[in-house]
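Once you scroll down, you'll see the structures, which are given as structure tokens.
Any read-out appearing in this document is the output of simple, stated calculations on the displayed coordinates, not a laboratory observation. Quick caveat, the model's predicted, so the values are computed rather than measured.
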Structure 1
Amino acid sequence: MKQEEQTSRLADPRMNFVLLPAAVLVVLGAIVGYHTQQGSALASLGILLAGIVVAVAMALLSPAGKDFVRFSRQAYQEAVLVQWPTRKETIQMTLVVFGLVFVSAIFLWLADKAFEWVLYDLFLGWRR
């Protein structure tokens with residue numbers, strides 16, 4: 001972490017407690033304005049969208065918002081580096097999974113029938 005980022009984060013850690021609740025209040029105010037607006041539907045929608053844009057800007061300007069943006073950029077950079085399987089590899093692995101599921105189902109069915117035979121026919125002596 002850069003020295004200036006660390007000092008800026010240490011300088012205003014309380015800004016999260018100011019900006020984030022203020023952003024929530026702006027959104028609530030926009031919702032109230034949307035519902036109480038007596039004009040056109042377009043004006044009501046404009047009030048709501050403007051409030052949401054202002055609230056998002058406030059949240060992203062807070063230290064927690066800046067951390068979120070930084071984390072999102074780093075996550076995107078890591079996702080770009082992922083080497084995705086080819087179509088052929090994907091189909092092969094899918095078929096392997098289906099095959100193992102089928103074999104497991106057959107095994108469990110046979111085990112169930114064997115336990116049923118042991119319990120009901122040998123131990124309890126029930127005949128069908």
Structure 2
Amino acid sequence: MGMLKEFKEFAMKGNVVDLAIGVIIGAAFGKIVSSLIEDVITPLLLKPALQAAHLTELKDLTLFGIVKYGNFLSAVINFVIVAFVLFLIIQAMNSSKLKKQDAPAPPPAPTVTETLLTEIRDSLKK
């Protein structure tokens with residue numbers, strides 16, 4: 001029973017749960033990016049190049065009939081888009097953190113000793 005309890009404590013730690021959520025969101029985001037490449041970018045931007053090569057899909061691009069560099073190009077485009085979006089997300093998070101840090105903290109209230117010393121000083125001036 002002790003091992004099961006330890007596993008439960010490990011699995012319910014915040015880092016493990018955050019990682020699981022990140023993996024799930026990452027997989028869904030990967031599908032979105034793949035769809036963007038295959039359904040939007042390839043037809044709009046790469047269609048003329050594919051038609052010139054007498055092909056219909058990016059994955060059909062080959063070199064000497066052996067090397068499928070079309071799949072590689074698709075993976076590179078996917079990576080660039082994911083990296084750029086993650087860069088934008090991290091940049092937004094960092095700028096929001098900086099805004100919170102930029103607000104100057106109010107000066108600390110004087111301690112009781114400082115208040116008494118100030119009163120003594122003021123009374124001596126009189």
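1, 2: which one has semi-axes √(5λ) of the Cα gyration tensor in Å, as calculated, at 60, 27, 10? Spell out each step's value before the answer.
Working: 1: 59, 27, 20; 2: 60, 27, 10.
Derived from 2, not from the others.
Looking at structures 1, 2, which one was relative contact order in percent (Cα under 8 Å, 6 or more apart) calculated from, given that it came out as 14?
Working: 1: 20; 2: 14.
The correct label is 2.
Match the computed value -26500 of helix-only ellipticity at 222 nm (-39500 (n - 2.57) for each DSSP H run of 4 or more, over all residues; to 500) to one of the structures 1, 2, and report its label.
Corresponding structure: 1.
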